[in-house]
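What follows is calculated from the coordinates using simple rules that are stated; it is not laboratory data. All of these numbers come straight from a predicted model, not from anything done at the bench.
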Structure P
Amino acid sequence: MSNQVTTALAYAEKNRENNLQVLKEFISMPSISTDPSARKDIARTAEWVAGQLRNLGMEAVQIYPTAGHPVVYGHSLHASADKPTVLIYGHYDVQPPEPLDLWESPPFEATVRGDNLYGRGASDMKGQIVVALKAVEALTSAGDLDLNIKFIIEGEEEIGSPNLDQFIESHTDLLASDFAINMDGGIIGPDIPTITYGLRGLAYFELRVAGPDHDLHSGLFGGVVHNPAQVLCELIAGMHDDRGRITLPGYYDSVRRLEETERAELARLPMDEDFFRDQTGAPVLYGEEGYSPVERIGTRPTLEVNGLISGFTGEGSKTVLPAKAMAKISMRLVPDQHPDEVHKQLLVYLENNAPPTVQWEVEPLAGAPASIARRDIPGVTALSHALEETWGVRPVFRREGGSVPVVGQMQDILGIESVLTGFGLPDDNLHAPNEKIHLPTFYRGIDAIIRYLDILGNS
């Protein structure tokens, strides 16, 4: 271990309370990207991130406008030409906090309870951004950086990064790097360091079904007019068979086969059926036959209903035959599937199965292909060493069920791989009430990134 790392680790230990206060301040900003009324808060948060980069000594710090929310950039490029250039990615936007009544403390007032800090964005991913910022701060307090660093922090990840690809395409020289460090990841448990090398993609749709031109009295017209809510439910029910497989025509044609060597590596993960029952509270697990739970969430595609609306949903009774019904449907895609491809498959399914008694339409809302990286690239092996030095055990590798669109965008546009890291835990309640970050893991994450950046600079 170099003297710089030893000094940097001591600096991070000494400044734990300050690092916690910085995270609390970050969480206090309601940067909800999907909420039009939060635009001022989004702008204020972008300014805050830019200020943090300037405090680090980053140069060329700038807030770049997009058609949506801004992107924040800054860099330090003083290492020699033979040193690597890494692009550190993060997002400062967060999910809406609703339902508010389920929060035990206000979502934008960061609150410590036990070993956890609660607040919207604590884990996803403001805490992960602070880990990166404070690791760089600790290293620069102990000497010059031995590698070149670029930061790109966006504000639209939680709505599918709709404007990031255009930004990347128009700033390829600015963002040119050897590889990216994506901090939007997590680990399986506080004592199990984890490297994620694959991410599922996303295709998100709104399906609308319409029947009569207005709501009807169900007593006067029930049995004569086909109920759009019933039609929608039957269409959705038919999208899976009794083996848990998706029935859209051709849905599995492009799905990459899972090799036995990879199945063996995934089997090392301590994520059996009991793990998922404990995490979810589900009485019994569900899924595609022939695959373990950890394989289902990382290597197999899905189709899920995210929301349903139709008719009367208030208290009491109202005998209405609704004129319309709507469902939000998301599909998590695996390597070699594409959002445009599954969109066509969904349309074919509906054309084949929707009755003539209703009209229907599908609106694509978001899409991103899956991504998968090699486990033997230098950025991954260096991270493996840094995690093992910090935790004292060899990390495990996994494929993540979620989607991070920027990983595929950086592969396609910049031609660089992304190393996915981060220190959120499975029970951090991402996108749900009482989101949290485990503070001992947060502090350990700073130490790991200090070591990681040092290894990269000296390799």
Structure Q
Amino acid sequence: MATKFTIRTKATKGYTALIVRCQAPTKGIDYRITSALEVDIQSWNKAKKTATGLAKFREANPALADKMDLIKKNVDVALKKEVTPTKDEVKAIIDGIVYAEARAAQKKREEEKAKKEAEENKMTLNKYIATYNEQIKSGARQTESGRNFAPSTVKTVRLALDQFTQFQKAIGRTYDFDDIDMVFYYDYTAWLKKKKYSVNTVGKCVKELKTLMSAAASEGYHANNVWRDKKFKGTRIEVDSIYLTREDLDKIMAVDLSKYPVGYEQARDIFMIGVWTAQRVSDYNNIKKEDFSTFTKNVMREEQDPENPDNKIAWIEKQEITYVNIRQQKTGAKVSIPCNSQLKAILEKYDYQAPHLVDQVINRYIKEIAQAAGLTQLVEIETTKGGTPKKEKVEKYKLIHTHTARRTGATLMYLAGLDLYDIMKVTGHTSPKMLKKYIKADSLEVVEKLTDKYDYFK
């Protein structure tokens, strides 16, 4: 058995392919296989004449010599095996050695390409934020109750997470899931406070980021748990928010809007619908005719008999009740609210098809109307911006906005003596604790309510 190398060409100059001759006479093998190795014809012919010449050729061509040795070694081993290799199998051995570097380089390129593609396809925190925002906007991602996120919630989440994006740009660093630790928390909240944001705004930014980290963890994108630490929290404090008294509402309704554009009257009516339904603006600003229902009930009435004052005359009176059904956009809760006379009077103007205005327009118009109504008394409020508490006095009308309607409705129901749990059925709050944040009655009004309701204080 022998493996030798030769060339076969009539040319005397230039390069030609090196031929591998594999012989095993006892097995009837005599393969001549042209390899992809090339040699200088003159140098090869000269080297083959003497052992010294061949040694010098090998010394001058070390890479070629190494491949020749490796080919000879591996082919000889193959020829000695019990099962005789075919010519194609021997050629595969030769090609494997000849193209080893090329294949290794190709493999390396493929690995680098795969690594690059994996990096490009890897879900990062910033990619997840973009995906998350798009999914809650499109409805692809829903709330725990299986409902689409309300447009107002989608906007709030986007604005909160935008702060995280701005923070990265500001400090020149990109954060990934595993980078969200306590050092990040302190740096991020310090940056937000430096922008003079209120405690609640800072808390909202942190809370939304925690919600997103939780969602990403549940989907298997990271195993970081530092953000779950109780110190990593979105702080929220109760802020001073006003409500409008019955007297305030009467003044607002008394403003002559005949000289104002039509939108002002609509804004006032929409706001008052919010008061008497105690709903969020996203709900009371979208009430439609089909949301209303009526039913008739029998009510027992009685009065003294004019002919016999010791007796009473009783009769059954039919009473029609109109109520509005609202599926709250934010929570998905369904509430049914009886329409009082004030609410009916407004709705009848529009045949129960309430107008719709952009929230910002309502805010601007209702402030102007409240100013015209004389709600200019100074109200002391406390704010916390940049981590520093601050008290200031502001004219009341400047503090009125769309959410004031909901607070006003909840507070007026409370002062009218409604049970907290009954108020919750109207507002859609799930706990008295959450509802109490909306009730803004001052101490004098509470005293008046208690003395009217309970003989204990009389």
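In this comparison of P, Q, the computed figure -10000 for helix-only ellipticity at 222 nm (-39500 (n - 2.57) for each DSSP H run of 4 or more, over all residues; to 500) is attributed to P. Between structures P, Q, the greatest calculated value of Rg/Rh (Cα atoms, Kirkwood Rh), for residues 195-378 alone is seen in Q.
Each of P, Q could give Cα extents along the principal axes in Å, for residues 291-354 alone, but the derived value 46, 29, 16 comes from P. Consider the structures P, Q: one of them gives 25 for relative contact order in percent (Cα under 8 Å, 6 or more apart) as calculated from the coordinates. Say which. Working through the options, I get structure P. So log10 I(q)/I(0) by the Debye sum over Cα atoms at q = 0.07, 0.08 Å⁻¹, computed for just one structure, reads -0.39, -0.50; which one of P, Q is that? The value was obtained from structure P.
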